[in-house]
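Before anything else, here is the set of structures, which you'll find just below.
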Structure I
Amino acid sequence: MEAKATHKYINSSPRKMRLIVDLIRGLSADKALEVLHFHPKHASKDAEKVLRSAISNLFNKNEENRMETSEVFVKGAFVDQGPSLKRILPAPMGRAYRIKKRSNHLTIIVATKE
């Protein structure tokens, strides 16, 4: 049995979020939560929130069979690019530099060990 959770429009670049997501792919839920909780990068807070939501979705989907978080593992985790906000930064001699403030969509899929 599996469940998924998504968080869209996270204000972080997809490249930074993929560094975090690659750490937890394939780990057990306990170990993944521990890694995310103590990781210094800012993106790990959003990833931890989505992972907790995915685990909760799995438990709510399978209420008649009680299970432990040690039986759950991260089956898949991926990051898609979201829309970019275009902003302008003043530059020398009356010019303007364009800045892209990127966003991403995070999806985490958890499953039980069977």
Structure II
Amino acid sequence: MEIKSFIRENKSILIFLIAAVAVSIVLATFVSPFASSSPDGLEKVAEDKGFGKKAEEKEPAWRNSPVPDYVVGGEKNEDKKWATGLAGFIGVLITIAVTLMVCLIVRGIRAFSREKSPVE
């Protein structure tokens, strides 16, 4: 399918997707730095039930993450708001990239299955 005809046929969907990506980037980059620093639900339950300390005894797996604790540069970064916004931006880009890869894989599988289906 030619790209121009694809864009013409799916214009409203493409506009929606572009707007959704733009809103996601804006929220992740500029709003996430102002999110509550209080523990989330799972951390709160772990603290209340007493097994949070046991988990802290071992080195957490998220320490090896590209954006540990939702901050680029880790805990050493002094400007947490900027680092959190950048981590949100990176997270949105990674999510978009993974989604596009999955869509392309599914599209390839569908095209492959159509080619291999028996001709009637």
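Coordinate-derived values only; no laboratory data. Predicted, not measured: the structure shown is a model, and the values here were computed from it. Cβ atoms are built from the backbone, for glycine too; each structure is taken alone.
Using mean count of other Cβ atoms within 10 Å over residues 8-15 as the calculated read-out, with 10.4 as its value, let me know the right label among I, II. So the calculation was done on II.
helix-only ellipticity at 222 nm (-39500 (n - 2.57) for each DSSP H run of 4 or more, over all residues; to 500) computed as -20500: which structure among I, II?
Working: I: -11000; II: -20500.
Source structure: II.
Here relative contact order in percent (Cα under 8 Å, 6 or more apart) was calculated and came to 42; which of the structures I, II was it taken from? For relative contact order in percent (Cα under 8 Å, 6 or more apart), the value 42 is produced by structure I.
Identify the structure, out of I, II, from whose coordinates mean projected area of the Cα convex hull in nm² was calculated to give 7.7.
Value 7.7 for mean projected area of the Cα convex hull in nm² corresponds to I out of I, II.
Each of the structures I, II was assessed by FRET efficiency 1/(1 + (r/R0)^6) of positions 16 and 40 (r between Cβ atoms, R0 = 35 Å, to 0.05); the largest value belongs to I.
The maximum of Cα Rg over 2.2 N^0.38 Å, for residues 24-87 alone over structures I, II, that is, the highest value, falls on I.
Which structure, out of I, II, was distance in nm of label points 7 Å out along Cα→Cβ at positions 48 and 104 calculated from, if the result is 1.7?
I
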